[in-house]
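Read-outs throughout are calculated quantities, based only on the coordinates presented, and are distinct from any laboratory measurement. What you are looking at is a predicted structure, and each value in this text was computed from that prediction instead of being measured. Cβ atoms are built from the backbone, for glycine too; each structure is taken alone.
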Structure P
Amino acid sequence: IEAGGIQNVLESERKAVYRRADGSVAGTQTMKTGQMHDQSTNPNDKPGGPATPYVDRDNSKTGGSKGKGGPWYTDSVTLEPTDQFKDNVLLVKDKPSQTLNLKVGDAVLDEIQGHEKFVTTAAVQRGGETAPLVSEQWSIPWSMKLDKEHKGEGAEVTHTASPDQHASVTDGKLPVNEKEWWSFADEAQALAAPRHMLLQSLKISKVKDPASYGFAMSAIKKLNWSFEAQVNCASKYSWIEKDQMELSVITNKTSVTKAMSIGKGESHALSFRFLDVYDPDSFNWDRPMIFMLTGEGQVLTFHCYAPFTEVTNANSGKDSGADHYSMKIFG
């Protein structure tokens with residue numbers, strides 16, 4: 001018989017409100033979930049990568065000091081027949097936290113909103129069947145205003161016995177891996193938001209926050225940012241004439257192309273707008289805007305990732321083209 005603690009997040013909502021000096025809200029970083037299985041995480045997880053359970057569910061890793069796997073929040077204990085007259089103590093510790101930027105653009109973290117509610121169950125398991133013994137619900141009120149030193153005081157954690165509701169979800173994604181998104185209260189707030197907030201918000205808010213998604217989409221269509229991709233020639237490929245090159249920008253919607261005759265020390269620019277090359281409804285923050293410069297038997301590729309402020313040479317090796325051409329982006 002195995003004994004241990006099983007924990008569920010019953011509901012979770014976290015909001016970090018960023019305000020400008022004039023008191024206006026730049027954006028609200030939001031995360032919200034319903035009931036999920038919760039487990040302590042592996043301290044050996046790679047920074048920036050997805051969290052994995054400290055006690056692996058299917059025992060495919062050696063997580064935990066005993067590597068038993070299962071639904072447990074942390075290590076379970078084995079109860080032997082000789083333990084029937086002994087007292088056994090299960091210790092389950094949790095200290096929820098969140099990491100937030102103090103400043104985003106011209107806005108600072110001004111307020112935290114939301115709450116979280118958990119149920120923790122002491123349970124036993126034999127032959128794959130789990131039986132709850134006793135449960136407790138506890139809640140964290142995150143809401144607080146922050147002062148100029150980024151300090152604030154929230155309410156106390158509350159807890160109560162939970163005889164009728166146990167931690168019933170024993171598998172699934174970890175809450176710590178749930179993604180956050182930027183949410184907007186109305187179109188005016190979205191119009192005033194930095195570009196990166198609008199673009200980062202799209203993928204997740206489309207599913208989890210349709211109202212905010214609608215405000216962001218409307219703002220993007222109205223703003224329709226202008227860009228200029230500037231090609232700089234440091235050294236020609238052609239021995240005599242100017243290089244005859246063609247620059248294309250390729251995205252998830254279409255491509256825009258411009259032919260150019262360019263000599264050493266010269267620059268040419270390709271101007272376009274965001275909606276010329278992107279369908280924001282299928283925008284993916286992690287995929288770059290790709291520039292291809294072709295001509296004189298050469299194909300040079302440059303990448304520009306959102307929020308589209310810097311271009312990098314995507315070619316590698318001796319013939320990367322870096323000695324001949326470079327790019328900058330404005331907009």
Structure Q
Amino acid sequence: MNGEPGGPDRSTVYERVTEEVSSACESVIEDYVAGRGGRLVPEVVEILRSDAAAVFAEGAALEAMALLAERRGELLDLYFTQPTGDGQFGMPSPAMHDLVIFLRSRLSGQDAVLRLPVGTPPVAFTLLLIAAQAITQAGEDRQEATRTVFDRLRNAPVELVVRAGDLAYALDGVHGYRPEQVRRDQVRRILTGAVPLDAAGLSGEHLWLALNLNARPDIRGLMSIFAADPLPGGAETRTEWSLLPGNPALVRLSIDCIEPVLVRFAIAFDLSRHREVLDVAARSDQLLVVGREPGAEAAGQERLSALIVPHNGRSLARLLAQAAG
């Protein structure tokens with residue numbers, strides 16, 4: 001799907017899709033914002049399954065989220081609700097949380113990557129729901145907010161000034177694909193859900209990793225919980241190390257925080273740049289994940305507690321040995 005939504009084309013979405021597609025997408029947003037329910041007619045459903053609809057929908061969602069951030073100051077997860085059952089208008093809305101993170105990362109100036117699993121239904125409708133929900137949260141005058149989003153999308157879209165991002169479906173195997181396509185799919189697997197690593201160092205015997213949390217208020221919220229009410233033993237977590245050999249070789253640490261709230265994220269390492277950090281991690285059984293470099297706190301910033309993350313250092317050591325030879 002990359003090269004469509006999130007691709008490098010710097011023209012506006014209205015120049016890249018037909019009027020039929022843009023009108024169908026606009027009507028879905030308008031109906032949701034106005035509170036008009038009902039199932040979509042088959043003709044609109046068919047349009048929303050197209051790549052062109054995904055192009056428009058991603059642009060609209062990005063524009064609406066930018067407006068929401070401008071008016072509310074932050075793009076919280078609670079603004080975006082996964083529909084239940086068949087969902088609004090009788091269409092599935094897969095990967096909403098992941099798509100919100102992807103768009104938020106783009107708006108934060110990060111190199112956003114999202115690899116959708118094989119079999120994921122078309123995401124245009126989900127992106128349109130994200131756009132509509134952002135509009136409903138942007139102010140009391142929903143019609144004005146809708147007009148503002150469409151006007152900016154047509155004349156001065158934010159997607160032309162933020163990083164393009166890399167949104168794509170996973171390949172259904174390796175047969176029939178060129179080596180560079182397979183490699184890119186594997187890189188997407190490593191980078192999906194990864195939070196940018198700003199810095200790393202030692203605090204006593206513990207390795208700390210400072211992450212850029214601009215696009216992850218859920219992780220900041222988890223850290224704030226521990227700052228206000230530290231739990232004995234820290235968060236309940238599951239972790240897994242994985243390796244993508246090659247040039248560059250990439251290492252991924254997947255982290256699932258189970259308690260006190262469910263938060264999933266990952267940290268990706270370029271082996272050539274982060275070898276010393278990984279060597280230290282391989283000799284330990286836990287690390288500290290922090291929201292900023294220790295000692296870099298500024299007045300007025302929220303207090304964040306480090307997450308103590310147990311991990312399998314021996315597993316990482318085996319991967320590093322495999323990469324070396």
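Given -3000 as the derived value for helix-only ellipticity at 222 nm (-39500 (n - 2.57) for each DSSP H run of 4 or more, over all residues; to 500), which of the supplied structures P, Q does it correspond to?
Matching structure: P.
Given a value of 24 for percent of Cα pairs over 36 Å apart, point me to the structure among P, Q it was derived from. Clearly, the read-out refers to Q.
Taking distance in nm of label points 7 Å out along Cα→Cβ at positions 74 and 282 from the coordinates of each of P, Q, which one would give 4.7? This figure was derived from P.
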